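What follows draws every value from the coordinates through simple rules; no lab data is involved. No experiment lies behind these values; they were computed from the predicted model shown. Cβ atoms are built from the backbone, for glycine too; each structure is taken alone.
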Structure P
């Protein structure tokens, strides 16, 4: 197995990995559910969101992410027999910029920026990501969104598009790229399927369940990541150990 120091570029999923999307999603959905009498706990809301979001992305890959989110809320309303107004749906669609960064993301990214090219491969639009980037404190070398590719992960197209872009603009071949992500469903499985090395940021370690990401299929669950850590802070600490004299 390669060591982390063998790579020259890190590609990142953003939401769930760098941005605490489960906290951000619940900050929007919990008040909505309570206001409408939806009897669902936080985990049930997250799981319903994850499955519904993946369905919407697969069915309408040409829609920008705010429209995807608006449709998700409409479908969640239908699921629980709640009328969702256009205003509620549009406001949920605009919520991405309100989602907070994980507390360890800015410092870890700042450290990793000293050692790697940093690239985003995200299931959002450019305008939504620009608002999130302000919370992350670094400038990425490339930003590749679903808006650019006209499809959403877990489609392999997003990774194939990204690899070609990185080869052309940063002169980094695929074997020198490590993909870093929290979602096994959206990222680890398709990235492994095209031969990328992967680092799983297991943000839900110890919690059980899959939260706001769908569970991988039985075949997908067999796609083991090359590395696993529980946070970006742990990832940065791993790199420090490898480059220190003791490491």
Structure Q
């Protein structure tokens, strides 16, 4: 099995955390499919960076909320072989206090994280089972573990992802497949830069700093490795001590 590179797919691979995960998985010897929806140039740049560094990667594009389009693109990927490392990283924020939250804000956030999880993971599960080895890792959030004002939709979406992680882990454990979630706290990315200033981070985070995308990527890479083969059904916080 280890003679050829494992094939990995990282959804939302064009973003800060996603790109770091792609680079780290490629450095570990995986052939990485860097996914994007709207930000294909960023995904292509990450794939090119990986290839320039001696790794193997390709950019792929589809909308995880479009079940038919996602399945069609995944079928093309599966024609080249099964995906054995899947990182469900695609997700969005659309924050508002709950009394003022629109139905669209609720549905969009749920759609990307929860329906996106199903649309991507379900078609890849049986091919992975046939290999009797796999890693499914979803990027959750501490918002799902401790709550956060203005993020009822986001907390609900990531909480559902945590529950799905635990349930799916039981279904595939005997097939050599692990299923885990990583729950980042405040990570220094473009998405979080406007939400938390230094004073807020000092108050909220016991370690008094934001985490880096590379720290999240290192945890994901470990969970994707053979060494993590006895870890499954876990929600692992990486939050500087927030929870």
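Here distance in nm of label points 7 Å out along Cα→Cβ at positions 79 and 231 was calculated and came to 3.7; which of the structures P, Q was it taken from? Comparing all candidates, it corresponds to Q.
Tell me which of P, Q gives 26 when you compute relative contact order in percent (Cα under 8 Å, 6 or more apart). The correct label is P.
For structures P, Q, calculate distance in nm of label points 7 Å out along Cα→Cβ at positions 175 and 199 and state which one comes out highest. When distance in nm of label points 7 Å out along Cα→Cβ at positions 175 and 199 is computed for each of P, Q, structure Q gives the biggest number. Which of the displayed structures (P, Q) returns the greatest value of distance in nm of label points 7 Å out along Cα→Cβ at positions 143 and 223 on calculation? Top value of distance in nm of label points 7 Å out along Cα→Cβ at positions 143 and 223, among P, Q, belongs to structure P. When distance in nm of label points 7 Å out along Cα→Cβ at positions 111 and 167 is computed across structures P, Q, the figure 2.2 traces back to Q.
If distance in nm of label points 7 Å out along Cα→Cβ at positions 71 and 103 is calculated from each of P, Q, which structure is the one that comes out at 3.7? Among P, Q, the structure yielding 3.7 for distance in nm of label points 7 Å out along Cα→Cβ at positions 71 and 103 is P. Given 28.0 as the derived value for mean count of other Cβ atoms within 10 Å over residues 7-14, which of the supplied structures P, Q does it correspond to? Checking each candidate, the match is Q. So Kirkwood radius over Cα pairs in Å, computed for just one structure, reads 18.0; which one of P, Q is that? Value 18.0 for Kirkwood radius over Cα pairs in Å corresponds to Q out of P, Q.
-0.61, -0.96 is what came out when log10 I(q)/I(0) by the Debye sum over Cα atoms at q = 0.13, 0.18 Å⁻¹, for residues 47-158 alone was calculated for one structure; which of P, Q is it? The correct label is Q.
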